[in-house]
Structure I
């Protein structure tokens, strides 16, 4: 039987989502907790791989277990077992063919930028102590919309088969001193959102014109893009799936 687990986590103390030999990851923490509580070796498959220090307000993973589970009880036990930086929101039975990564139809990220010193946002926002031109940044962000080759924003030496992503929305908004950048696409490349934000900040600081983003995309050159924005400002906020996987 296959189950989808909905998770939120503060990524500050983890070396990203994916299990790795010499660093502690969110995947490892979840697999160890599930294996202990269910009394058998449990492997999970996540909707994607977040980098070290990146957070998630919503991410899904699936795991298989041969017997029916009391999902409310398991959710409660996992939340007591796991550290305070990981929260299990729901666990749902799905079709045996459902896949947390490959069945996702879109993903959304949010990046937070703080323009004034704020001790309450230290761990979750990138502080920029200079004025930013949001109008110019939003003009630049419009060049991201559509199905395009985003190699210029991808981590180099990555093993993906294609750099094509279909960006549905990309917008900056401001509330008080806090700026939010929200972006939605069918898929994202490794390090893509942080590279996008780093490049858009150059526009906001007046170092580049909005049209530079279009030129950058056409160049396919990561070396010409801006530096990656710090991980702590980035959160995965939503992963969407077709309704058909929830029919079980």
Structure II
């Protein structure tokens, strides 16, 4: 059967459908099953945008990809009595793979939701605008906006536990650096607690200069190494 690529200019994009399958979908033929669902973040069950790729096994002679709308909703059409590989992905999330085999007894419409785990890279968040007085743990007022964003994020996820991880550059006395990094994460924790976050939701850990992002001795490298990061524990 001759195949073509078809781009539909709305919230759903269908790629790689055959001419026959498009005709069957438009006619509402019972040879096909319409699968609908919603994409969610596994972290907090919020709705996310993403893509659903389907490939018919074993020869991949029916395949396509749809993009969900902003509410995470998607729709695909699968041929009855066939097995499909399904891969769901989204920006900032790990891909989820599964198989689906709508039988000839299936209803015309099926509902299949997907929960995507957050990307491992996003489980560690650097506070880019957190500023301290040089060599001290006093937080600059210029940092309040970013810390308030963190408070808001935690308020919206009352079950989340984070760990504040403090780092200094690797020059100077190692014991003093370790204490400074501890004092700084303690100061950030105090700010969060003072703004309504429960103490038991905020852990702290000091690394001093033991985990530099750069081993160069330039001012830029030193500034990069002096940081507080937020690790999402749960």
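Every number in this text was worked out from the coordinates using simple rules, so none of it is lab data. This is a predicted model, so every value here is computed, not measured. Cβ atoms are built from the backbone, for glycine too; each structure is taken alone.
Which one of I, II has distance in nm of label points 7 Å out along Cα→Cβ at positions 45 and 197, as calculated from the coordinates, equal to 2.9? If you can, show how the numbers build up before the last one.
Working: I: 2.9; II: 2.3.
Value 2.9 for distance in nm of label points 7 Å out along Cα→Cβ at positions 45 and 197 corresponds to I out of I, II.
Work out the source of 16 here, i.e. which of I, II gives that when relative contact order in percent (Cα under 8 Å, 6 or more apart) is computed. Please list the in-between numbers first.
Numbers: I: 25; II: 16.
Label of the source structure: II.
On distance in nm of label points 7 Å out along Cα→Cβ at positions 133 and 205, which of the structures labelled I, II is highest? The partial results should precede the final answer.
On the way: I: 1.5; II: 3.0.
Looking at the calculated values, the largest one is II.
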P(r) over Cα pairs in 10 Å bins from 0, in percent gets 7, 25, 21, 15, 14, 12, 5, 0 when computed on, of labels I, II, structure II
